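Right after this note come the structures.
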Structure I
Amino acid sequence: MTDFAADLPLVSPSTHRLGWIGTGVMGASMCENLMLAGFSATIYNRTKSKAEKLLTLGARWATSPRAVAEQSDVIFSIVGYPADVREVILGNDGSLAGCRPGAILVDMTTSEPSLAVEIAREALNRSAISLDAPVSGGDVGAREARLSIMIGGDARAVAALQPCWQALGKTIVHHGGPGTGQHTKMVNQALIASCMVGVCESLLYGYKAGLDLEKVLQSVSTGAASSWSLVNYGPRMLQGNFAPGFFVEHFLKDMAIILAESKRMNLMMPGVALAEQLYRCVQAQGHGRDGTQSLILALAQMSGVPYRKAGTAAVE
């Protein structure tokens with residue numbers, strides 16, 4: 001426990017400046033929701049054009065993660081890979097180098113639990129606090145502020161950030177010390193990995209059986225077989241819509257973390273291992289920057305099922 005954090009005040013738009021690093025598919029919507037809740041924001045993204053909407057809404061641009069931290073009391077980040085997390089937080093020009101004592105860093109990237117522990121330790125050495133807070137809910141959950149937020153780190157910092165959590169999500173759970181948020185997200189991703197295989201296989205089965213897939217979704221999406229992936233991605237698959245709510249290449253990164261952690265724990269996870277191999281097929285077909293629903297393309301190809309692009313019925 002850190003003495004300097006003994007009496008952390010509740011974060012509010014009138015007393016705290018927010019920083020945001022990473023304005024991609026989910027990050028831009030999440031930052032926008034915080035601004036709509038009244039918070040000012042200083043932002044950084046590797047590609048400035050992806051931050052234009054936030055800048056038009058009044059966000060201030062910073063030239064580096066360090067510059068973001070120098071102008072902020074709470075610094076959020078959501079980037080692509082653990083290497084990116086390390087760079088934007090622990091790098092020479094990272095946010096930790098620019099944060100003041102008492103600042104709170106919140107990394108919402110899905111990343112390695114061990115890296116979250118390392119960042120928390122380095123933050124403590126600078127009299128700052130770091131939370132790992134990965135999210136689930138995809139692009140839709142980010143836009144509609146319905147994310148599930150899984151948090152690891154100092155409980156008092158978690159409580160102080162309650163107004164921010166409420167602007168971002170609907171399910172906010174503190175799981176324990178540093179790294180526990182990331183471990184919980186790995187549980188989430190393991191569930192999704194096998195579920196997505198089932199969603200794709202079942203829709204292909206329905207197609208080959210000659211069923212009306214719209215009617216199939218109507219029947220199965222409200223019963224025991226329903227899942228978030230089926231309800232949200234099933235219709236996109238039928239439309240041939242593979243725009244990313246979550247990139248295939250990022251999901252591959254997550255499954256690699258799961259498999260590495262499970263190996264460390266001497267835990268067998270054959271379902272995740274199978275899903276990882278199937279998603280490698282998707283990537284090999286050139287869909288690494290498409291959404292995870294494009295798994296159906298790899299499985300369809302295996303069975304010789306033709307798929308068309310959006311604008312017409314996806315399957316012939």
Structure II
Amino acid sequence: MKKVAPGETRIGWIGTGVMGASMCGHLIAKGFSAVVYNRTKDRAKPLLDKGAKWADSPQKVAEASDVVFTIVGFPRDVRQVILGDDGVLAGCKKGNVIVDMTTSEPSLAVEIAERAAAQGVHSIDAPVSGGDIGAREARLSIMIGGDEAIVAALQPCWEAMGKTIVLQGGPGAGQHTKMVNQTLIATNMIGVCEGLLYAYRAGLNLETVMQSVGPGAAGSWSLANLGPRIINNNFDPGFFVEHYIKDMGIALEEANRMGLSLPGLALANQLYIALKAQGHGRDGTHALQLALASLSNIDWKNR
């Protein structure tokens with residue numbers, strides 16, 4: 001496969017949510033033509049306003065594209081969008097490429113790759129990290145599983161969306177790497193929330209505490225980027241709680257299959273399930289602060 005190029009390679013995009021709209025927008029800004037589909041057409045309007053064309057199904061997106069990117073919600077959505085009767089694979093021609101950027105099951109990535117290969121189609125799993133900010137600012141970390149030559153041919157697309165682009169191995173390797181990422185975040189987010197709770201109960205100024213602890217060994221992406229949102233009661237989603245519960249469930253299933261005990265991840269999963277039960281499934285992952293605050297009878301939003 002020759003390297004993709006604006007004006008030559010036709011891009012398809014499925015999933016225009018919090019991150020997908022920005023990511024596809026960057027490709028359009030680089031000069032790629034795009035055909036898009038989303039379950040709710042209104043969510044695609046910003047891309048249509050930028051010149052993208054609409055298709056009525058994933059299959060029709062594929063029929064009009066050389067490379068189709070998908071970033072949807074859950075593994076069941078990935079299966080339907082790519083492998084369904086009117087899915088991407090049904091509309092692909094030999095030599096086409098499918099790139100799934102959803103955080104999904106490694107085993108599903110392998111299945112898609114095998115079924116695509118049987119049709120002469122290439123499949124890449126490329127989940128991302130960086131949230132809404134990373135997507136908006138085109139500095140995502142992209143974790144890739146698939147054929148090295150195909151991944152290299154897509155380099156202009158990777159560079160339009162991200163800053164850290166690493167091939168991790170064959171099909172499913174990108175998804176496994178994302179599970180590592182989600183496991184690392186899980187207990188870190190607990191620490192961020194508990195640290196801010198401690199500071200509040202101790203009567204400290206949360207902003208000056210952040211100035212002291214952020215630059216040192218306690219610093220993290222979550223503290224730097226989500227700490228201020230927590231302090232300001234901004235729990236808008238960069239990444240939905242319900243999607244993170246999905247990710248942790250996948251990681252725990254994989255860990256169980258591999259005979260791994262990951263008690264920190266299991267604890268975080270339970271806390272997030274409680275957070276969703278309290279009505280915060282569509283808030284950002286940093287809304288964990290609300291569930292943890294309630295354990296100490298702190299009304300965080302009205303503090």
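Using mean count of other Cβ atoms within 10 Å over residues 119-126 as the calculated read-out, with 17.9 as its value, let me know the right label among I, II. Could the numbers behind the result be given before it?
Working: I: 17.9; II: 23.0.
It must be structure I, since only it matches.
Taking FRET efficiency 1/(1 + (r/R0)^6) of positions 7 and 95 (r between Cβ atoms, R0 = 25 Å, to 0.05) from the coordinates of each of I, II, which one would give 0.60? Could you put the intermediate results ahead of the total?
On the way: I: 0.60; II: 0.85.
Structure I accounts for this read-out.
If we compute FRET efficiency 1/(1 + (r/R0)^6) of positions 71 and 175 (r between Cβ atoms, R0 = 25 Å, to 0.05) for structures I, II, which one ends up with the highest value?
Working: I: 0.25; II: 1.00.
Result for FRET efficiency 1/(1 + (r/R0)^6) of positions 71 and 175 (r between Cβ atoms, R0 = 25 Å, to 0.05) over I, II: largest is II.
Given structures I, II, which gives the highest value for distance in nm of label points 7 Å out along Cα→Cβ at positions 239 and 263?
I
Quick note: the coordinates plus some simple rules give every number you see, no bench work behind them. Just so you know, these numbers come straight off a predicted model, no measurement behind them. Cβ atoms are built from the backbone, for glycine too; each structure is taken alone.
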